[in-house]
Structure I
Amino acid sequence: MNGKYGFHPKGLSRRVALAALLSAVASPAAFSQSFPSRNVSLVTTVSAGGSIDAVARIIAAGLTKSLGKSVIVDAKPGAGGNVAAGYVANQPPDGHTLIMGNSATVTTNPHIYKSIPFDAEKSFTPIIIPARVNQILVVNPKVEAKTFEEFVALMKANPGKLNYGSSGIGASSHLGAEMLGLQTGTSATHVPYRGIAPAATALLAGQIDFAFDSATTVPHIQEGQLRALAVVGPKRLAALPDVKAFRELGLPDMELANSWYFIAAPAGTPKEVVQLLNAEIKKVLELPETINAIKTMGLEPATSTPEEIAEAWRSDLRRLGPLVKQAKIDPQ
């Protein structure tokens, strides 16, 4: 070959290099364009019936329309979300298996379990925060206290005799009750459940006296089946405007027990797929009907970029370690 036909070796090598470069640049985009290639599984950390499940189903319905593939909610409750998190952490990092749960699973569990089936810092690629939790202190009507002040007095007069339910050891519902004890000098007996829905069922049945609930009990409170005494704050809930925040009751430190919901994928999921999922989930979350539904549940509507949730994830993982020690929660 020679230069007169335009096939100079140097020119050929440049074209080969350029083609390789264009191929490398285009391949991630091509991968994201082919996503999803099959149905997507949205694994939840708790049993069906709670607010995590309800928000997950709203998101799944919206994504099914926008992605053109079915997004199926798959509940895998147990061990404060560890069962679901361990399962998703070991799935292929292609965006077809996601996890949705309370942030406590990845920010508190590493501090309270001797062994967990995932690495909170390395096993996941955070995608979005779909809602923030403003927990509610709620009691069964059989509890004589009608106000928060009366409830504290009752607890002080009966140390350890009242019991409370949670969605699992180390869950935000557990930390809320432990923080209450630290802030008021009271004590109660902890009864962990496999999710907030069964804990709420036990509360309605009078099997437990009180609970810190993320939102599941709001309809029962509004119907008079349960009694709300306070919300963690910092603000009152739109769904329960007459219930004071702990800040108003002189206990602003209770806000340390608040949390947020998260959606994440296995670590190594392509950035383009993460960005696509973030954008499509955000569209669902910004719909007026979604915002109203989330508010009605007693949650605070939210969205985030992948970078924002990653920073919240890292920050809370550091922040909650000392709180767990202060609450004297023994590693399980």
Structure II
Amino acid sequence: MDEKQDLLDMTYEELSEAFSRMGFQSFRAKQVYNWLYSGQLNFDEMTNLPKEMRSTLSEKFVAGGLKIANKLVSKIDGTRKYLFELRDGNIIESVLMKYRYGYSACLSTQVGCRMGCTFCASAPLGLVRNLTVGEMLGQLLSIAHDIGDRISHVVLMGIGEPFDNYDNVMTFLRRINREDTLNISFRKMTISTCGIVPRILDFAHEGIPVNLSVSLHAPNDEVRRQTMPVARRWPYDELLAACRKYAEITSRRVTYEYSLINGVNDLPEYAEMLASKLKGTLCHVNLIPVNKVEGTNYDKGSRQRIETFKQILEKARIAVTVRRELGSDIMAACGQLRRNTLIETGRCSV
């Protein structure tokens, strides 16, 4: 990776101080800052800056340090999947989804992941490194610039485990909430974790009303350990206890993500077991018919099987929905585009 500083890693105060040291007039910092958070990350296109200054910025700095290497657009529902190449040659994915309330961006927080969930396309590739604040911002701002519209919702549910990159993720969330950046409401942000218990408890004390989503995917320890190695470190009941504590501290419900895998975790008795574990807690269950991932034998069950699971939870008065499938024609499985690209370019032998 080159030694250029990333302006998106900086606060306004840090950017202003850096410009002052370089002898730029004080108002230039505000101009550049406004350009960045309007989604313009190309210094050459910052047309109200002198040409010489734009040249200097290109020599000394980057903004996000990523470029769109590939983009797929669903012909079914307009969902967009982006493959970004970083300065060091690594690649990550982001997804843009359009809902009736506006655009929602699903962003990556790491290059790869070390959690090893067996239903995830990124798992066999392992963790390379954490993303910086600037690289997370770069995804969001690049997508907003590409569509020429505002993104109102942000979900950290792409490649990586957000709580494994905790400090950078917290800085990122607070940055995009600021009125002088993107002014995205905390309540329109969601962070997803596979269940790192100490970080769930840390997050409960952050004082920001960001939605918490926990990848549960099982009704008990035995089933969870088959698909999620993290369960060996933090047992099922310990995880649920942390989630109950989070809800108690924040008065906010926890969303439990549950990928339904045919014959693995979608039996009616498992729905009964899950209902008994969650009954009386402040929660919502999001059932996800599993995405088929090359290299696994996992597949989704029939529509009736999914509906039966849902009805059992509803009968127990557990709030539950089935996630609507988006972008089914553009490799919707998280990490699939990145994985296939690495294999095709000979950078991965998985």
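Given a computed value of 20.6 for mean count of other Cβ atoms within 10 Å over residues 59-66, which structure among I, II does it belong to? Going label by label, the one that fits is II. Could you figure out which one of I, II the value -10500 for helix-only ellipticity at 222 nm (-39500 (n - 2.57) for each DSSP H run of 4 or more, over all residues; to 500) was computed from? Here the read-out was taken from II. A value of 46, 20, 16 for semi-axes √(5λ) of the Cα gyration tensor in Å, calculated from one of I, II, originates in structure I. Set I, II, criterion Cα Rg over 2.2 N^0.38 Å, for residues 115-298 alone: the highest-scoring structure is I. With relative contact order in percent (Cα under 8 Å, 6 or more apart) computed per structure, which member of I, II shows the largest figure? If we compare relative contact order in percent (Cα under 8 Å, 6 or more apart) over I, II, the biggest value is for I.
Values in this text are rule-based calculations from the coordinates and carry no lab data. These numbers come from a predicted model, not from an experiment. Cβ atoms are built from the backbone, for glycine too; each structure is taken alone.
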